[in-house]
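Once you scroll down, you'll see the structures, which are given as structure tokens.
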Structure I
């Protein structure tokens, strides 16, 4: 009996996905291919990626957030090899300039900020004592922010008593080099790359599922499961299957961007910079070999020539090419998984890169697809759960980005007057009102941004609660303020001992003297 059970367990599943077809390369396609090669090897008969060298990629997703570590770890990628291959730098957070008011700046750091006390969130304690002498700014209690402000970097320390235990970090990298790095990884592990432009998508007449895609040379490539990474064209999900698009432009009116590389900065900052202009904002992303720059703006409030003039006038280093234009409508497909097609990246939706979430949404889509990986029966409950989780994730990030625009005191241009006074999603109204009353922030479900992130942005934009949390009344404010002053000084002292950012990047960044970013090394 045991032998019969063992034999049954080793028999192949006749309903298993046999052919996985990825349509499109770029960051989304090759992230999917690499993850599939790592996780599905042996379970899927063939993994094919179709891309055309004649079709360019968007390639502006060069900044990431800390969950990228999980993806690289899943693939078994060694960090120094990744840094060298993609010309990457470390990112401790984002510096925002001119968002709350012209001339102001604040920092949205990764990792933890301060420590909660007696069930009261740290940002509420700080808000209560913010006017006490020596308490300083909220970001003074983030090790990541203090290090970034000093141009220094450290990886997190495993010792929970060390200030470095609260550090969080991500990367800036060359998206084209990252895609090439993952392409090599995937092909070495059996992924088949097919060159060619897709000219037709063939549907099964009975089920309406995609049965194959046809290249311009006439060859058809069949599959059981298709992953659409075709960019804004959304060739399969939006095109062949006709899945509609939820346009969020009424909440996020920026609809154009210009991107241009410039020379590398001698002092590589360990953070992304977001500088608000009259009708949008400009990014600066420092890499080892160059700087990524771009201007996201609303065409209803600024013409293209003015947008380009502003971008070029605010470059920190000399340009290395021409401005590349991009047009978009912020939003997400009504369903990201329909029938036997799952869309990743721009094929499924677009949120402007204000908080560097583009690559994270690809990563999230891959992780949830693998967690709900179907067989050829394609159970409705799996698709429905995928769509629920992904749509909820997009909406939560949307609200966080909208908050940056809406919570402003700027009234110097028609654009800022519009976003400051516009209607916002009900989900965001509730969150902002809870914060406005007594500084309360709640994290819902598995949404991406933490309480520390929300407090950094809302405080940084100048939203001050009307009252303190009533629980603060039971605390000894004088003792707590003294403890906060000590914590602030510890962060300052620690930052002064850390390696400079360039040194932490290792020999490939031009300094062979420091490969490890640890205090005192």
Structure II
């Protein structure tokens, strides 16, 4: 049979390849029909045209241009629908303002306000003339000035009212341009979504009626609300002011205060115990950093930097320490390091075991993750309020505030590092008889150590970033100098103290991360 095909000039390999190409093309067309469900022949032609070129290929989709964001939303292309919705809403708003809007409303409100003042001044002028007062000229000039202002504002209102057609034309131009862009981009965006659908069938396909209705109602409501608000400002209070009741806020404030009062009264023993533990660590570190002779601390820091980051960084560390000493920041810098060290040590002691525990327990990690998000995103000045209520002011409160803000990275990166350990390596260790302790200490932690060390570094850096904020509640150190500089506009002191904080951060960063670099 092969010899017969050769005699006839037919290559069996080419015949097989042609059949495969035909089968692939037919399968692609069937997939496109399944995906788009409406006008499949049109989209097959457009997708083939787009797929034939590696660069952007412009095609025109009339329905997408006509219905705009509604078409994109119904197709599930919300990342395109929302920007186009904003642009179309802008165009519709300009058209509505130009055709129906009261463009001179603000100017007329100003005229009404001035007319009330003018009427009062006219009465004063009439009384002054009647009494032959020496203030007649003053009142006359005031009345003339107000009348001139009213005339100028009235002319401005007439000019604004005359701009209606040009504003409407500008909105129409914006709308037409946006419609054209949507028409040219629609098939290209839908073809990219089709490619995603081929690998992930959970991606929504077709145009379900429910999605069409939802998209249409959503778009119409947004555009209508924008048009009414900007075309008739102040006429619809529901659009400009959120419907609320002052009692809701007052009741909420009373509830929060009652809760904190209850917590302070019933948790005194707990907060005292936490304060006592923080004091133990803080006093020990202050004894080491502040009370020890400066030459000993400087030598140890330079030596530690040399061992972890090399000779060059050791020289830089010596220069940084000399800067702080010569400018009189030594004791405050050591106080800052003691405060920072307390917060960082406690964060690391709590964070690494917590991350190790959460790494293999997804449910527990999903429970604590929102708590950590809250700790890291809530502004520091907000969570300082309950900290002061529970711990008062002073260094323990500053340590707690610093731990809240800077303690989450070590947990997150410990979890990330342990989850990143290859399962094949763990399975190999288990197959050779490794118990859980050996697996943790000899496999998981060594392989996760770069990520854990990065978490320690981030915790230290974020803790150092709280130095100035913590000084607001009684923490001493370099932050106090920066705070005084802000209060009294002492630029020199603030800049010099800020550089000292920067140098402390650089030294700690190189000590922690020097080996990995």
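Computing helix-only ellipticity at 222 nm (-39500 (n - 2.57) for each DSSP H run of 4 or more, over all residues; to 500) gives -27000 for which of I, II?
II
As an exercise: P(r) over Cα pairs in 5 Å bins from 0, in percent, for residues 294-365 alone, calculated from one structure in I, II, equals 3, 12, 20, 18, 16, 13, 9, 5, 3, 1. Which structure is it?
I
So mean count of other Cβ atoms within 10 Å over residues 142-149, computed for just one structure, reads 27.9; which one of I, II is that?
I
Among I, II, considering only relative contact order in percent (Cα under 8 Å, 6 or more apart), which has the greatest calculated value?
Evaluating relative contact order in percent (Cα under 8 Å, 6 or more apart) on every structure, the highest lands on I.
Looking just at mean count of other Cβ atoms within 10 Å over residues 342-349, which of the labels I, II belongs to the structure with the highest value?
Comparing I, II by mean count of other Cβ atoms within 10 Å over residues 342-349, the maximum is at I.
Given a computed value of 4.8 for distance in nm of label points 7 Å out along Cα→Cβ at positions 326 and 470, which structure among I, II does it belong to?
I
When distance in nm of label points 7 Å out along Cα→Cβ at positions 126 and 190 is computed for each of I, II, which one produces 4.9?
Of the options listed, only I reproduces it.
Given that distance in nm of label points 7 Å out along Cα→Cβ at positions 270 and 286, derived from a single structure, equals 1.1, which label among I, II identifies that structure?
Source structure: I.
Tell me which structure, out of I, II, gives 40, 26, 25 once semi-axes √(5λ) of the Cα gyration tensor in Å is calculated.
I
Every number in this text was worked out from the coordinates using simple rules, so none of it is lab data. This one's a predicted model, so the numbers in the text were calculated from it and none came from an experiment. Cβ atoms are built from the backbone, for glycine too; each structure is taken alone.
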